Structure formats: structure tokens, C-alpha cells
Structure 1
Amino acid sequence: MLAHPCWYHGFVDAPADEYPPDGVEVASANMASADPACVEALPEKFAAAALTNSDAHHSAYVGLYHNRLARPARTDAELVEMLREGTFETCRLTEEIAALRESGEELIP
């Protein structure tokens, strides 16, 4: 998993070419400063799942961005398989995100 890539700059500060990720975080509560063009290109570049994750450092952010699996994953290996197969959907709580943005929080829509 490549978490909050392109943070504060337009490149990946990790050996992702050498160790390609199974998933790339494309939206989370901590990605307001990420370069959108850099982030959007990564899932295709690495043939990885595009994921939305809470990455919540504050309780108000828990669940704002999340992934809904098609079925429960019983093991880590099964979770990776599901990510590679794309048997999940990415979700954003758009109303809650909008309300937090209106109150001054830096969140991506």
C-alpha cells in the first residue's frame, strides 16, 4: 500500500518502482497537500488498486473516505487478492466532507 503519495511535492518518496504497491491511496483525510496529477497517475503506473482511506488522525475524520469490500476478507492474502481483483468500491461521505471543508478543514472533496 502506497499511503498518501505525492505529499507536499509531485513525486513518490518511496522505492515504489523497486517494490510496486498492491494499492495506492488516492483520497484520505491527510492528502489535501498532495499533488492531484501525481496521485491520479499512480494506480495505472503500478497496476495497483486505487483506494480511499480514512487515515484519520482526528476522530471527526474516521470513515470519511473508505473502501467497501464485496465480501469479508478472512486473511491478509485474501484482502490483497480482492484488491488486485477490484472486488471493492471506494466511498466518500461527501456531505460530511463538505461540512468539514466549510468549517475550514483542509480535505479533498
Structure 2
Amino acid sequence: MLSGPSQLLDLPDWIWILTLGIVMNWFFGSWLVVPVASEVIDCAGEKKKLEWAIALKQKNARMSSDQITKEIGRKFDLINDELTDKSSALMNMAYAGGCAIAPILGG
């Protein structure tokens, strides 16, 4: 709302209001994106671990749960960087897409 003149708040077109709005957007945007990014990484990792556990159990019915846990941990350590990169890319694409579409939809 503070990114320009507002008829809703009856704000004039002053440069300090625009600057304040942009600074607030940067500040609060970072507070929004950082916690959500870690949740996306955790959820994607848990989903991948569950998929591997099901596949391992179907492939090797004689494996114990401890063996499955060790195998999943070993595999997950190998792809953890890739998962983090993909989650970060997804978050950045969604944020940039929102920044591009918001002015178009907002008028």
C-alpha cells in the first residue's frame, strides 16, 4: 500500500512514502520467505524418504526397519544439496512470479 499514491489511505505522491514502502517490502518479504523455504525443504525431504522406504520394502521384503533407515539416510545425504537447490529455485520462481503479476493484477 505504501508503494505509491493511495486513494484508499489518502496518501500523496511523495518520494519518502515510496521509499518507505519499498524498504518495508524488502524487510517483511525476507521474514516471510526464510521460514517458508525451510519448511518446503523439510516437507520435500520427508516425502522423498517415504517414497524410498516404500520402494525398498517392496524390493527387499526381508530388510529390517533398521537396514531401511540406514539405507535411506545414506541416500538422503547424497541428494540433500540437490533437494535444497530445487526448493530454493521453486521459492525464488514463485516470489518473482508474484512480483511480476502483482502490478498487472493490481492495476
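Values for this structure:
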| item | result |
| --- | --- |
| Comparison of 1, 2 by FRET efficiency 1/(1 + (r/R0)^6) of positions 34 and 50 (r between Cβ atoms, R0 = 30 Å, to 0.05) - largest value held by | 1 |
| With P(r) over Cα pairs in 5 Å bins from 0, in percent, for residues 18-65 alone derived as 5, 23, 25, 22, 15, 7, 2, 0, matching label from 1, 2 | 1 |
| Among 1, 2, which structure scores highest (criterion: Kirkwood radius over Cα pairs in Å) | 2 |
| Label whose coordinates, when helix-only ellipticity at 222 nm (-39500 (n - 2.57) for each DSSP H run of 4 or more, over all residues; to 500) is calculated, return -30000 (choices 1, 2) | 2 |
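None of the figures in this text is laboratory data; all of them are computed from the coordinates on show. None of the values given here were measured: they were computed from a predicted structure. Cβ atoms are built from the backbone, for glycine too; each structure is taken alone.
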